[in-house]
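S.K.: Scrolling down, you'll hit the structures one after another.
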Structure P
Amino acid sequence: MSIFDEPKIDCHNHLFDPAQFPYLANTIYRPAGQEIGTLNQFNRVLDAYGVQHALLVQPTSGYRGDNRLLLSALASSEGRYKGVVVVDHDISLEALAAYQKKGVVGVAFNPATEGLTVMAGAEALLPKLAELGLFAQIQTVGDQLVQLLELIDQSDVRLLIDHCGRPDIEHGLYQPGFQALLRLAERGRATVKISGMQKFAPMDSVFEDTLAYVQALLDAFGPEACVWGSDWPFLRAQQRVDYGPLLKLAEQFMPDAHVRRQVMWETPRRLFGFR
């Protein structure tokens, strides 16, 4: 059995549909052309590759706190999709609970794109997420995570770390940000996404350049605290990226079928409540 026949859940992807859901006027980036990915297009991609479920992530680009497209997709998916939204830090517990009832499992923070200032004031939000059992999904780059550890330790919120922590491959495994990510495994409340390797390594050498990082994360967190994601529709990609080769890349990173089943099926089903 190959990875195309195995059950799979894609835990990092975005929807962009400016024709039906116009972008915010002040968005930091306006996805266009091949970057646009509608719900219908995404459904067809998952069907073609035998992917049963997906975790939709509200993008900073285009929509940020306008979650209408994501919520519409959740409402029509009959449980196929769960979501991660973007909200203001002063959102009420009741409003978060209402999101949760619609299939939302977490809130996204993106210092990698918006800078560390986007976390200012989050100390009021993280305990609310913890109370509801929602995830704080955080995307950092380089050594940003080091500067967020004090904030993270102020609550017992569950953490979901994007894209292997987006290390700088020129600085090796022992760069402070990546080592801080590995130490989060000891806290027992963090999950890491084996995703987005194409964001910090060239596609032509992505396996060779990122294997050591992926293996270190699998060793530290274990398959029961790792999930996989494609990052479809590959916003701001510097080189061509296709869904099928990314699945084969996951198979290379995880040649053991039992590990793949845990990371790509059992763990996300348990963490995010897919039926």
Structure Q
Amino acid sequence: MKQSKTAQRISFIILAVVCLVWILPLIWAVFTSFKSQNEIASSGFHLLPKEWTLSNYTTLLNNSEASPVFQWFTNSLIISTTFMVLTVFVTAFAAYGFTRLEWPGRDFIFSILLGSMMFPTVINLIPNFKIISSLGWSNTFLAVIIPGVAGVYNLFLVRQFMKAIPLGLDESAMIDGANEFQIFWYIILPLIKPVLLVVALFSFTNSWNDFLWPSIVMSDVSQMPITPGLQLLQGQYQTFPGLATAGAILALLPTFLLYLVAQKYFMQSMSLQSGMK
């Protein structure tokens, strides 16, 4: 019993230290965004602002010509939402084809797709850039939406979830005269909502936080999402950390609010139970 309590205390201390390491920079950034430039430049470390001010946010939002933060925010919202919806539908249809339909080479092709996960994603940057350029999609939303829609990890996740649903449901529906699309739409799709929610949350977050690929295909400042825009802010306001941190906090808000709203459903979905009674 004593060993068990000691292990719990040690585990708690380790987890507390890890959480502190992760959250302390975020807390510092939040408080710094409410400090004036004079206070930031003053000597000494003060976590809490001596005088709270919104000047960093107002200056950042009013300077729309040099740093159109609101436009970047809107671009990211459009890109991430569209990416999330397309990813959910493409993944659901593809998983149905790899799970419920019989066709030659199905398992072999899926094995090849799984094998592609072993390679680092950076090796696709040059081929994807060549394809995007040849299609004339550079500096458009399509350039940052289409390439990542068919993610293999999402396909694997939904396929494994769908395999737990009995095939007898499909056979019963066929006897009643349902076609493949009706089986997918009215029977399978409602049962896989939990895992599709996981895919939706991951897709939105990954698209919103993506920095490398948008930085490569986006050179038009007005078309940029928020993440490469933050890089421009860092260059413009490198001597004004309050403005840079204010931009970072604005970029963080959507994913933070999404987590607050969906955390209950997200934790339930991560159990990956099909919900069959």
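Every number here is computed from the coordinates shown, using simple stated rules; none is lab data. Here the structure is a predicted model, which means the values were calculated and not measured. Cβ atoms are built from the backbone, for glycine too; each structure is taken alone.
S.K.: Quick check: 3.1 is what I get for distance in nm of label points 7 Å out along Cα→Cβ at positions 29 and 189, calculated from one of P, Q. Which structure matches?
M.R.: Going through each structure in turn, the value belongs to P.
S.K.: Given a value of 2.4 for distance in nm of label points 7 Å out along Cα→Cβ at positions 77 and 261, point me to the structure among P, Q it was derived from. Display every interim value, and only then the final one.
M.R.: Working: P: 2.4; Q: 1.1.
It was calculated from structure P.
S.K.: A value of 0.96 was derived for Rg/Rh (Cα atoms, Kirkwood Rh), for residues 85-244 alone; which structure in P, Q was it taken from?
M.R.: Working through the options, I get structure P.
S.K.: Consider the structures P, Q: one of them gives -10000 for helix-only ellipticity at 222 nm (-39500 (n - 2.57) for each DSSP H run of 4 or more, over all residues; to 500) as calculated from the coordinates. Say which.
M.R.: Answer by label: P.
S.K.: Let me ask something else about it. When relative contact order in percent (Cα under 8 Å, 6 or more apart) is calculated for each of the structures P, Q, which structure yields the highest value?
M.R.: When relative contact order in percent (Cα under 8 Å, 6 or more apart) is calculated for P, Q, structure Q comes out on top.
S.K.: Identify which of structures P, Q gives the largest calculated value of distance in nm of label points 7 Å out along Cα→Cβ at positions 125 and 229.
M.R.: Q
S.K.: Please state which of the structures P, Q yields 64 when percent of Cα pairs over 24 Å apart is computed from it. Spell out each step's value before the answer.
M.R.: Working: P: 45; Q: 64.
Of the structures listed, the value fits Q.
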